[in-house]
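Q: Got some structures for you, see below.
Throughout, read-outs are computed from the coordinates displayed, never taken from laboratory work. Bear in mind the structure is a predicted one, so any value in this text is a computation, not a measurement. Cβ atoms are built from the backbone, for glycine too; each structure is taken alone.
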Structure 1
Amino acid sequence: MSLSTLKNKRERGLLDGQFLIAMPGMEDRNFHRTVIYICAHSDAGAMGFVINRPQKLTFTDVLLHLDMIKDDDAIVLPADARNFPIQTGGPVESGRGFVLHSDDYLSDSSIPVSDDISLTATLDIVRAISKGSGPKRATMLLGYAGWGAGQLEAEIGNNGWLNCPANEELIFDRSLDDKYERALALMGINAAMLSPHAGHS
């Protein structure tokens, strides 16, 4: 599923607004120990963002790359902008930035993904964040995770993923190191008790 599909989406899918939590046996290194927030799920596929993988780039790097500021301007950026989190959202379109944010900021290009969370992938929100007038809660993600028709369902059926309702606090929490364990704890699961070997009961 692509971003354009998400824009045209009208009905909520079964996994919309859910966390996907990788099982220990997940062999794809793009998704080992990841927590993914699913933004859209339908018969056509699914799309979401990894929310616990850091990115070496800083928000200042992004602004410089987009020619929104010059080197000398970086020191006068608002503290919230200098510290704004950038994460690796997934392997698809990894050079493209997406901002997942609270619904107190909306532009013509913002796409609601839940009752409280929206997605904006245009420069207007980057400018707003750089000026300290962006959404109250947000994170920028480079790339996204995407699945074709039936692919995600098959992976879940093969015990590749656990899923549970998403938690907004966890989505925007900037502490990434233990987010995997905390996501599992939402389900009452201790990560140490999970077997790395997939199986069916």
Structure 2
Amino acid sequence: MENPGERLVGDYLRYIKGCDFVDFNVYTTAIQGEIDVVAVNNTRKEVYICEVVTHLTTGMQYVKNKRPDTSERLTKKFIKNIHYGSETFPDFNIHYMLWSPVVRSSNGKDEYNQFFLLKRAIEDIQAETGIVVESVINAGFASAIEQLRAFASKETKELKSPVMRLLQIEEWCRKNVTRIDNKAKLAQAVGKSFVSVS
């Protein structure tokens, strides 16, 4: 089952990028492991193959034997993903993407600087495959959420994704509250026994 971060990325690809098929935690038969999100837009013949890292307190960090393993782990994941994409979607334009809401820098050694490690992984992947991995991190990730929020605020039919439904409820609640000029009007309309939550 997908986590909320993966669902958010899948929803972005469905509602903003127009993908008509989105799957989560896709197990590949040829290579061990799974891919967090695969989305297909058949009309445009485009595929999005995404890894999603939603480590909030530590940021985009992986460790192995108590040592940083971020760059190596990302490189291995994307080499596997690129093999899967080229085998499975030979006639499609494929976007390989890394999504993470929290990528941190470090004033110390490069081995703890997540921007440096991401850059190194992207360079290593490109050197080995010729493919550039797109990164949607920090402000880019926040922008994607805002685009989904804007979409949800305009949609009247019930959105089936739990993440999109939550955004839809928030936005429609916000619209409703905005219509009320002040607490006095609310108190007059529904009676003194009701207190608005602000």
Structure 3
Amino acid sequence: MKKDTELEKLKGLRVGFALCGSFCTFDEILVEVQRLVNLGCDVLPIMSYNAANMDTRFGTAEHFKNELHRITGHPVVATIQDAEPIGPKGLVDVIVVAPMTGNSIAKMANGIVDTPVLLAAKSLLRNGKPVILAISTNDALSGNARNIGLLLARKNIYFVPFRQDNPNGKPTSVIADYSLIPQTILAALEGRQLQPIMTGPLD
């Protein structure tokens, strides 16, 4: 765990924070967005089409968009058109995708760019800037294992350390330790992957 004094290095950093549709994690994600703001980051919220438009038992899309706007002071980027300038205009220094769903993992690994989140990530990679993935998917150790492996080998892509969240009930499911997002950003800015990348399972 990085010391608080080291995390102060994040002050002034422009962070794109992108959410995909792992809705059960959104409340936890809002806490981490607030934490980055508290550390002095200028956070630009971005949402995939599903994240920005689907109401679920975990809350309404409007609620989460409003909360992200309130916390960051920026309206949510939720269209391809609004995401397009992020890279060319250099609007952010780094992008965090949290949660990164299995669907988006598969698309990114295979070069498919059809949501605001994926376009924003691609635009940073094109400019050699870090893209940080905090995965949350039930098929990480099955259907998506190959895609995760492909992304692990890509330049300028870094993973927030992750673990199995329910090894007995959902043995192929993996979730990132969102509390390590700031530390992962610091490591990525130095060109290195935060280690260990795989941590122990949740109790």
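Q: Of the structures 1, 2, 3, report the one carrying the highest value of mean count of other Cβ atoms within 10 Å over residues 15-22.
A: 3
Q: Using the calculated result 44 for percent of Cα pairs over 26 Å apart, pick out the matching structure from 1, 2, 3.
A: Label of the originating structure: 2.
Q: Now for a separate question. Out of 1, 2, 3, which structure matches -14000 when helix-only ellipticity at 222 nm (-39500 (n - 2.57) for each DSSP H run of 4 or more, over all residues; to 500) is calculated?
A: Computing helix-only ellipticity at 222 nm (-39500 (n - 2.57) for each DSSP H run of 4 or more, over all residues; to 500) on every structure in 1, 2, 3 gives -14000 only for 2.
Q: Say we calculate distance in nm of label points 7 Å out along Cα→Cβ at positions 87 and 167 for every structure; which of 1, 2, 3 gives the highest result?
A: For this comparison of distance in nm of label points 7 Å out along Cα→Cβ at positions 87 and 167, the top structure is 3.
Q: Kindly point out which one of 1, 2, 3 the value 20 was derived from, the read-out being relative contact order in percent (Cα under 8 Å, 6 or more apart).
A: Answer by label: 3.
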